[in-house]
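Colleague: Some structures are shown below for you to check.
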Structure I
């Protein structure tokens, strides 16, 4: 299952990250996970939230340009070699991993990896064929809120 992720640009200067977090909090929207990448002038904030449509609308009303992308959440063993073993599934497949980030959630030594694939449906098929748990949005929401 694909999950909707919100992405927005922020100026790369102190205090810019608090406002979108406040806007979401005031609307009662939980942040499941996020990542922040930077360039010299801008930061790219990527968020997975409890209600992506309302989150997008609220952030746009607050003046942010929001891009919605589909990502795939995958459960992996939280141990040395867990990521390497998962990545081996894509060797020679022609499926590109555009970016990824991870978080742990303290259940049965598992972590969740968020992937942006160039061909998400093919990636999901490959993962499921190997018995890898592709985490659904609802399931992700029960695990963690930031």
Structure II
């Protein structure tokens, strides 16, 4: 995959070719490709002269480093106890019903993926979710429907 090879080479030139460069390079691949493929991980290992197992271990450890294709809009619902106590489960159900998918799935048109993730850092304003990099807090069923409908129009 020549484009992945070129992308990784460019990211390594920008961030460096040390072990400390691994996460910024992985983030750069996510930014450009939307997920980190096996080919990308192999190429990163080659470029940084580290084992593919080290790259894979890092990529799969962090929940925001996706190692499988996701939709254009990745919805991450906070699954901590504080958000759960404030109604996160009802909101997740609302999103599942609207998009006709379950947590961990992507819509057939590849527009949305629905994931749960650990703390988003908005416990004081939960329940909270991210759509790509945009945070939404103090959520209600009505707010969630409005947010998802806006993304459906895009």
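Colleague: Computing distance in nm of label points 7 Å out along Cα→Cβ at positions 25 and 113 for each of I, II, which one ends up highest? Don't jump to the answer; show the numbers that get you there.
Modeller: On the way: I: 3.2; II: 2.1.
For this comparison of distance in nm of label points 7 Å out along Cα→Cβ at positions 25 and 113, the top structure is I.
Colleague: Where does the value 30 come from, among I, II, when percent of Cα pairs over 15 Å apart, for residues 17-64 alone is the thing being computed? Don't jump to the answer; show the numbers that get you there.
Modeller: On the way: I: 42; II: 30.
It was calculated from structure II.
Colleague: Then there is this: A value of 2.3 was derived for distance in nm of label points 7 Å out along Cα→Cβ at positions 97 and 121; which structure in I, II was it taken from? Can you show the working numbers first?
Modeller: On the way: I: 2.3; II: 3.3.
Structure of origin is I.
Colleague: Kindly point out which one of I, II the value 19 was derived from, the read-out being relative contact order in percent (Cα under 8 Å, 6 or more apart).
Modeller: Working: I: 29; II: 19.
Traced to structure II.
Colleague: Which of I, II yields -15000 for helix-only ellipticity at 222 nm (-39500 (n - 2.57) for each DSSP H run of 4 or more, over all residues; to 500), as computed? Intermediate values should be presented prior to the final figure.
Modeller: On the way: I: -7500; II: -15000.
Of the options listed, only II reproduces it.
Colleague: Given a value of 17.2, 50 for Rg and Dmax of the Cα atoms in Å, point me to the structure among I, II it was derived from.
Modeller: Working: I: 15.8, 46; II: 17.2, 50.
Answer for the origin of the read-out: II.
Colleague: Using the calculated result 0.85 for FRET efficiency 1/(1 + (r/R0)^6) of positions 49 and 81 (r between Cβ atoms, R0 = 41 Å, to 0.05), pick out the matching structure from I, II. Before the final figure, lay out each step's value.
Modeller: Numbers: I: 0.85; II: 0.45.
Of the options listed, only I reproduces it.
Laboratory data are not the source of any read-out in this text; all were calculated from the coordinates shown. In this text, all values refer to a predicted model and were calculated from it rather than measured experimentally. Cβ atoms are built from the backbone, for glycine too; each structure is taken alone.
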